[in-house]
Structure formats: structure tokens, C-alpha cells
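Following this line, the structures themselves.
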Structure 1
Amino acid sequence: MSVLLEFSMFPTSDDCRDGASVSKQVSKIIDAIDKSGVKYQLTPMGTVVETDTMKEALNIIELAYEQLDCERIYSSLKFDIRKNSKNRLENKIKSVEKTLKREINK
């Protein structure tokens, strides 16, 4: 199984913000994900991780939350779960790029 999880998580309370910036807090989350060994991709609007199970994906959310000791935290999550599939973090992008090349070469 492949569980793709796209999420964003950041503090909304002043106790953890540096003005408008939340990069210091988000960096703590990304460092923890990196150390966990889970495949991930950081984007400007969030982070995408790929796990083998829903439980592992939810553990990443808990891990991320534990990095923030803040009064209030905002989080948004999206899941794409597919049985009998692996490496979709990379393969979905390759599939689109392959299709683009075909369209350009027409």
C-alpha cells in the first residue's frame, strides 16, 4: 500500500511566531521528518510524505505536532491511499512528465 499524505502545520499563536514568519517552527518539523527516514518532499505550501500504512502517516502527524510547543497550531491534511502501489511520491511526477513530453512532441 502507498499512503501519500500532504500536510501543512504551523503555529498561529504569537508565542511561537517571529512576526509573520513561521519558518523556524516549520524547520523543526522538517528536521524531525528527515530524521524519521520517511520519504518526503517539501513544497512552498506544505510537505508530502509517503508511507506504507495509514498508521505510519498518522505517526508523522503526531511527530510533527510534538515539535511545536505552542499555544495554538493550525494543520491541514490530505490523503491519497492506494493499494498495490509503491514509490508514488516519485512515480506520479514521472508519469506527468512523460505525458508532457509526449504532448510536446506531437
Structure 2
Amino acid sequence: MEGLPFEVAQAFLNLMGEDVKAGKRFAPGSITTDLTEPPAPIAFISVENIAGLTAVAEVYGEVKALQAIWSDSTGRLPWEPSYRNPADAQPLLGPVPDFK
């Protein structure tokens, strides 16, 4: 997650970690509202820019990562019309898939 205060991002990542421990999987191009109260979807994209993950690469070698993208206060994601946050509030580390 990019652009959120540490405590908020940590809370989301802990919720995602609990879901993964329970067997849930998040995939690129998926959107969930299970981690938030509507209307606040979280979308997932494949990370292509892994420059910030150098420590992970040192430990694990090849890095495959997902970015969790948070919505604005109206439930819009950065690529949707009328997204309210500045473009640089949440850098996207990969391409936006065709969400359906």
C-alpha cells in the first residue's frame, strides 16, 4: 500500500494477512470490500516497479508482489472519473488491469 499513514496501512495489511492465513487469496485485477465498509473498495494490481523491494529480493530472490489500491472518501479508485485525491497521493507500481 502506498500513500496511507503507517498505522492505517499496517491495519489493512494485518487484515489481509489474516485473510491469507485463513486461505483467502488476492489476485491482480480483483476488487474487494471485505476489508472496508462500503463504499470503499480495495483493488489489487501486479507490481512491476519492484525497486523499493530490494531487501525482499535479497532474501527471496525473484519478487512477485501485489499492490493494494485504496479508494477515496467517495469509494472511487485512482483511475476512475471524479477520483478526489491528488494523482501523486498513491503512486501506482504497475499497470491498471481491466477490472470487471
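Taking mean count of other Cβ atoms within 10 Å over residues 37-44 as the quantity of interest, name the structure among 1, 2 where it is greatest.
Greatest value across 1, 2: structure 2.
So helix-only ellipticity at 222 nm (-39500 (n - 2.57) for each DSSP H run of 4 or more, over all residues; to 500), computed for just one structure, reads -7000; which one of 1, 2 is that?
On the way: 1: -13500; 2: -7000.
Here the read-out was taken from 2.
Taking 45 as the value of relative contact order in percent (Cα under 8 Å, 6 or more apart) derived from one of the structures shown (1, 2), identify that structure.
Only one of 1, 2 returns 45 for relative contact order in percent (Cα under 8 Å, 6 or more apart), namely 1.
Comparing distance in nm of label points 7 Å out along Cα→Cβ at positions 13 and 29 across structures 1, 2, which is largest?
2
I have 14.4 for Kirkwood radius over Cα pairs in Å, calculated from one of the structures 1, 2. Which structure is it? Spell out each step's value before the answer.
Numbers: 1: 15.1; 2: 14.4.
Of the options listed, only 2 reproduces it.
Each value in this text was obtained by applying a stated rule to the coordinates, not by laboratory testing. Everything numeric here is computed off the predicted structure, so don't read it as measured data. Cβ atoms are built from the backbone, for glycine too; each structure is taken alone.
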